[in-house]
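Q: Below, each structure is written out as structure tokens.
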Structure 1
Amino acid sequence: MNLQVTPTDQSIEVWCFRLDESSERIDQLVELLPDSEKQMKDRGVVPEIGLRATVARAGLRSILSHYLGIPAPSIPLHIGEHGKPTLDGESIVFNLSHSESLAMVAIATTHSIGVDLERVRTDAPIEDLAVRCFSRRELSQWQSLPIQQRRTSFFHLWTQKESFVKAHGGGMTIPLHEFDCQVDPAEGGALLDSRVDGDDPGIWSIIAGERAPLVRFAITYAGVDHQLVDVDPQQVGLSRW
């Protein structure tokens, strides 16, 4: 399939859009989904979760339609063994993450990409999660930080780890403590070491930082020296943050 729009080899195109839409707009977005995905809005413990998942998937399909030039419902998404959606046989890769009312999609021509988006939540049990999920190296560095810096650092590190797992494609089969990422937000993102079987840490790069006040993000990709390029979601009918 010939792409209608193609990112440059050294760019990652980033789409940030809102998930809270009016009932009328959600009804319109549902029509961008194939029949097999339209029931997503009825899932979730509370209606808000299902509605946001619906807007996220419809937004993803709308964005992919922009690149592929085919109707959003007809895009052949393949859901992998570990739940990561992909496009079979296409020259672009993508990944989606959403946190509460915000979503981010990254598009590139590299062979693999993962994105994670998180609000810096004050109610998150970061001490317990750090002990359970961080590597020894990460935990030691994180615990050495002043207490007032730890929450931001936690989400900086957490987004990197989640984005790496998604880019790698192994899902939750990859132990989070088996690889090391950059603890200090001032240093940006990096995969410092990986003890994951068969993995070469040298092939991965991580871009991480603050996307909006109290919103952290990370993008892991196969390659080096890629630049982020923001794309206006309004051109495909989605709302900006």
Structure 2
Amino acid sequence: MVGESVEIPADYWEHNVVTSLKLLNAMRAHGVKNLVFSSTAATYGEPKQVPITEDMPTQPTNPYGASKLSIDYIITSFAKAYGLGATSLRYFNVAGAYGSIGENRAIETHLIPLVLQVALGHRDKIFMFGDDYPTADGTAVRDYIHIRDLADAHVLALKTNTEGTHRIYNLGSGDGYSVKEVIEMCRKVTGHEIPAEIAPRRAGDPATLVASSEKIKAELGWNPTRTDLETIVTDAWNFTKELGDKAHSAKRV
């Protein structure tokens, strides 16, 4: 989504900002005052230090992050003017699966499901976009959060929203893994070789994004329990294997 937003920014401003404003106005018209918004770590841009806390500057480097940040500003204004009770959850990299619920998109952009599609034989190889970042192994570093922990945070936020208040929380594990480390973990979990190839960097991709989620832990009692990468990849792999040829990525004759 980040790279695509650089190529077709008009779509992202339209679908994110304009559509969200229409939704907020519809909520106001019908007296709905409880909102949980799916924001993103991309609002921070290229952070000067990690882990990233909620009080750090927001300087998005791509239209995806900028459009999400704009919605955060709109929500704040609606909270102050119209009494909306809202929470923005700034996701880092959501991954994993829960039983039969997982990632199966027609057009996949997330690293872990893409790597697992290679393991399943639906792709020939995985591309690593850039190996010249200022990181330990040269590939981009990201913080992965399990979908079950993410869902728990949504429930907590929805139950504790207060009218007239807009809260913002980061959601991540607090651990950063490079693209190479993720691929290696997928090899370990699946038992497949998983060919990988270096490709040019994608426009707008920061080198490192790692969350501090201490604020939501302290204020809402959020307690993530599936934070290690092996658990995240294992759950995603079990889901992907079960899909098999039913996956959107399956090769058709």
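Q: Suppose Cα extents along the principal axes in Å, for residues 85-148 alone works out to 43, 32, 18; of 1, 2, which structure was it derived from?
A: Going label by label, the one that fits is 2.
Q: On distance in nm of label points 7 Å out along Cα→Cβ at positions 37 and 141, which of the structures labelled 1, 2 is highest?
A: Looking at the calculated values, the largest one is 1.
Q: Now for a different question. Consider the structures 1, 2: one of them gives 23 for relative contact order in percent (Cα under 8 Å, 6 or more apart) as calculated from the coordinates. Say which.
A: Matching structure: 1.
Q: Figure out for me which of the structures 1, 2 the number -12000 belongs to, where helix-only ellipticity at 222 nm (-39500 (n - 2.57) for each DSSP H run of 4 or more, over all residues; to 500) was derived from the coordinates.
A: The value was obtained from structure 2.
Q: Here mean projected area of the Cα convex hull in nm² has been calculated and equals 14.1, so which of 1, 2 was it run on?
A: 2
Read the figures in this text as sums done on the coordinates, not as results from a lab. Everything numeric here is computed off the predicted structure, so don't read it as measured data. Cβ atoms are built from the backbone, for glycine too; each structure is taken alone.
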